[in-house]
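Readers should treat all values here as calculations from the given coordinates under stated rules, not as data from a laboratory. Remember, it's a predicted structure, so these values are computed and weren't measured experimentally. Cβ atoms are built from the backbone, for glycine too; each structure is taken alone.
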Structure P
Amino acid sequence: MLFGIWYRLKALEGLVHPTYGNTMYHTGIIRAIVETGFMPVYDLSYGGFTKSFYVPAYRLFTASVSSLSGTDPIVSAGLMVVALGAVSICAIYLLGKEFGGPWAGACCAILFVLSPELTIYTIRPFPEVLGVPMLLLALYFVKKQDLGMAVLASVLTALTHQTSAAVLGSVLLVYSVLARDKKAAVALLSMFVAYFAWQLYALNSLDIFSMRQIALKESGKITLMHVERIGLFALLAAPIGAIKAVKKRHWLLASFAIAALLLAKNEWLGIGIFNDRLFTFLALAVVVLGGVGLAELGKMWGEAK
């Protein structure tokens, strides 16, 4: 935990960190909310003539922290990276613990901190910094069969980040079918209603295919470099975790892996968009499998002694 927080403190270094690259756009929206008191209706780029399709939770949350603390929006965005990084570590520990006990949770947390792929998207102020922990917490509450918290976490995920929502929704769909879990189905329906209610309000349309990124089929080819960035130990231990998931009937963990793989390689389904962005969530599933697998290896080694 301390190492993960220390590493993310780098987000506060320098004059422009953590808003280098296209994160400038996200902090621009946060600054606009702080200065005007309203969520921007139109995109801040390209002359501001198109309706903004960004969901509000991450930006409103960070803007609220900035306003309430009197901290500059850029600094607040950096602080949120550090704080939500800590929440992500706790969330993945809790989820791993559900599948393999405390040691599995600890292994999941360590592999999360060590994964370059996951660090890339949780060390800068992208919406993923809130989307990742909310997705993990939603899965945790589904596993615990806590309907109220599962619905709340799922709705917040849907209103934080479309890609995170697509992954969570797919996991809940697969799990609802495999395990016939009615609470997972309710959580899925709740996030579906929440997201499309926001889109209807913001865009006056329910057509997700009219969004520029989807219409233009924005993508990014997954390469060996992406796979290597997951982390060696996670990659080596994940098959053991997958075997345990099947043997112990951990259908939620299996659903996470199946849905994340199909989304990351959605060209198999004839879609072909956002591959590299969705791959981050496949890396997250591999890290959970790897953590469970490492704990199982430790148990086997202990029994052998």
Structure Q
Amino acid sequence: MTKNADRTVIRIYNAADLSRMRNGLIDKGKLVRTPIVVERQLDLIRAAETSAETFLAQFDGIAVEGDSPALEFRPRCQPLTGQEIANPPLFTEMKHHSLLKDLPPRLAAQPSFWTSYQLEMVRRELVDPADLATPISSGQKTGRAVLQKAAMKMDEKLMDQCTRTILRQLGGLPEVRGYVSIFHDCRLSRAWWRGHISQQVAEDLGLNVNDVWTHLRVSNTTWECLQQYTVKRLTVVADRNVRSALVARLMESGIVQDTSKNRRSRTQAFLAEVGTRCAYQALGTLTPHQNLAQFRAIEV
């Protein structure tokens, strides 16, 4: 790592080595975990519970693939709490998007960057590694309390849950969820992408960026549907001219007022109809305003 005022070059860990590490910590689809996986999980749990130095040592054997561009990283940032890591409020999302305003999307799409970035935060004492284990729906539970319980009772199921939570927060778990992991599982990555897309929608269609960002947060089922279609079902959604119009149409439909279940079904039906139109229209060649006019003819 090199420093220049408030600019930092972050060492990016090798993606293949990180993937091997993650695969060595999970038994995909197995109800009974092998002894070697249990041992590795216990090592990670105890390291996260002990100290930042001990936790970082878990990654010492992983090669460095390259450096990030010089990114803004203010040394006096406030440390994140476990709750901010597990479920960042709007303020936290905006703060970290601002810190990474120069991050290229091609780099933000790599789980290895988010692992490297958060390990840098651990080094700077901005993240307590124990907080990476804070359950997403934690109530009053802290990551440290869950780690201690898992290690003390040698509860293999809980150990597996803790390990997966740490890996999800620490860049996502693409070995299980695939490419959508960075949009859903890694909360700081999801925050950056929501900010990135919100700014694009606001710029393209003259909307307030905070309104767009709030919509994508409140309607989390809509966010999930958009990313699922972007990655797996309807790749034209990844086109900025199309995506901005899609988000704007969903915003004006008032879909956030509906139940979560209905939001999902309505969004899926809407995207399916957009997919039908893609069969005979090159939506990517239209402007966001032209696409929005097209989408207003589709019921949401």
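Tabulated data
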{"read-out": "Given 19.1, 68 for Rg and Dmax of the Cα atoms in Å, calculated: source structure among P, Q", "value": "P"}
{"read-out": "Origin of the derived value 3.3 (distance in nm of label points 7 Å out along Cα→Cβ at positions 64 and 136; candidates P, Q)", "value": "Q"}
{"read-out": "Which of P, Q yields -23000 [helix-only ellipticity at 222 nm (-39500 (n - 2.57) for each DSSP H run of 4 or more, over all residues; to 500), calculated]", "value": "P"}
{"read-out": "Test item: Rg and Dmax of the Cα atoms in Å, for residues 56-159 alone calculated as 15.3, 45, pick one of P, Q", "value": "Q"}
{"read-out": "For 1.08 (Cα Rg over 2.2 N^0.38 Å, for residues 208-255 alone, calculated) the corresponding structure among P, Q", "value": "Q"}
